[in-house]
Structure P
Amino acid sequence: MEAYKKLLKNNKEWAEAQVKEDPEYFQRLVNLQKPETLWIGCSDSRVPADRITGTHPGEIFVHRNIANLVIPTDLNLLSVLQFAVEILKVRHIIVCGHHNCGGVGAAMAHHSYGLMDQWIWNIKNVYRMHRAEIDALPTYEERHHLLTQLNVKEQVMNLAKTSIIQNAWKHDEIPHLHGWVYDLRDGIIDPVFEMPAGTMLDPIYEMENI
């Protein structure tokens, strides 16, 4: 069976199983979307937000891209962020990286990947800012893992710099920002960085007229 046909078959079996277990399951979902969390994760197929957190449809609002980046010119991400913060009123935003991330590995290399080069420049910038700390580690795996952690931290800080977050912090005192790294080797999430709502930023990023 071709892969895409298998997906359709699995979907039908899953839907039937859900209705058998809970006849009102889909009726509730139609009118329910009140997630408390926005998840900004990597597009990697090994890191599905709901599976690794044991959550159900309607509980997490999800945005994914290569290497879980928060780029101030990414209108896709900013639109998701604005909707999550201003409409859904999420209380938490999680940026989740993961062990053995291909995007992070690409940023550590010196190869050209075509269009993707423009994207991973942002991770290379993180490497440049922390080069001494990263290069001091003895193995590639350790350097890769540290860059993954530092990249997550930088993306959380990028979130805090946006007018969307600063406005929400000023008026609603939410959301709280979290940086996590998921380890593919054991399935455990490691919290590596926290920014509670209202955390002070470098003054150059503060906006007073929001």
Structure Q
Amino acid sequence: MLVAGRMTKNPATASPRESLADAEAKMNAGNFRHLPIVENGKLLGILSDHDIRQHQGHLRDTRVTGAMTDNPIVVTPETTMEEAAEIMLERKISGLPVVQNEKLVGIITTTDLLAAFLEIFGTAEENATRIDLMLERAESRELPAALQVIQGAGGEVLGLGTYRDRWDEERVYYVVFRSAAVEPVIAGLRAKGFRVLGTH
């Protein structure tokens, strides 16, 4: 999953000559927390709501250049969402300008990352259920066998994956599916020896 598919394209910006009061008004109007500072399409810096709060009482007489982060860390549209998340976690920041050919083309934020996370885990899919399970005690210790059980109980498999960390030294798998009734799916999996950790 690439940043290009999740970023806010052509985000609101401010010029270096605008005041913090102007920037705050734009953020409030758009209900966002980051404002790229741009001149002639080139990114100069980025301003956050935290930066603005540091100058309360002087917003009208302080230019954005006096509070913005110069030369901010950026990503490109081809950066993966995983890479963007790693940068945000490592740098403790919640937004990254997206630049292509030295021009600002978008911005990616933690809100965008969370939305992608929910989609991957099936939460955003209507009438979908995610089931977490382990294979170590199953008759067949293979994920396709679990999928067959789900489909046999009338479930439509929408997605699957695995957790990176381990539970009781065994890998945890998740399957996202749609079904009119979840209980027959759970019962079918348990009958085949799969350890069902929970449904979401």
Structure R
Amino acid sequence: MKEKELIVLAQRIRALSQNGLTYSLSEYDTERYEELLRISDKIVSSVTGLDENRINSSYILAEEYVTPKVDIRAVVFNRQDEILLVREKADGLWSLPGGWADVGYSPKEIAQKEVREETGLEVHPVRLLSVVDMSKHPHPPIPFYVYKFFILCEITGGEFTQTFDILGKDFFPPANLPPLSLERVLPEQIATLYEYYKKPPKDVYLD
């Protein structure tokens, strides 16, 4: 079994276990679900090299049905058809502006907020370009099961500003990208997004 398949299997085991703990009616079931959580962490640890305790502490045990995490990414082009990228402090690599979805914000509002916070630019969301299941693309393995939303945005104002968690920001030709943070976005995804940007009639890409 491939590493990505193992990660997805572990994520599935964890989700089922957490759901089981939420609705468990006996100590016997609770013990079995807790053991499955430990098995899930062990599988993820064997693939990623992360410590099992660190993996376990990265989760908050849900008290309701477990669902995938949502990552919102803003797709912004300038007049030269160059794409906006930010250099992440976390790994020193480049990505589309964005991050985890916040409660209380719509996907469009998150895209606007992330661009403003990470670059200083003001944007207007235009349309959804793509929704992808991270596990179905060659991203490096991570503990979470993630859906990624890519939202096309137009620049309406603002200017580049300094932010504490971003090392840099710039526009790049889609054919000449800097080293990307592959957990966040892949070169082939940017190529697809550029194609969808240039050909508006295309339907939304959906895994």
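Calculating distance in nm of label points 7 Å out along Cα→Cβ at positions 36 and 188 for structures P, Q, R picks out Q as the one with the greatest value. Quick check on the output: 0.5 is distance in nm of label points 7 Å out along Cα→Cβ at positions 84 and 116, derived from one of P, Q, R. Which one produced it? Here the read-out was taken from Q.
Where does the value -13500 come from, among P, Q, R, when helix-only ellipticity at 222 nm (-39500 (n - 2.57) for each DSSP H run of 4 or more, over all residues; to 500) is the thing being computed? Among P, Q, R, the structure yielding -13500 for helix-only ellipticity at 222 nm (-39500 (n - 2.57) for each DSSP H run of 4 or more, over all residues; to 500) is P.
Every read-out reported here was derived from the displayed coordinates using simple, explicitly stated rules and does not represent laboratory data. The structure presented is a predicted model; accordingly, all values stated were derived computationally and were not measured. Cβ atoms are built from the backbone, for glycine too; each structure is taken alone.
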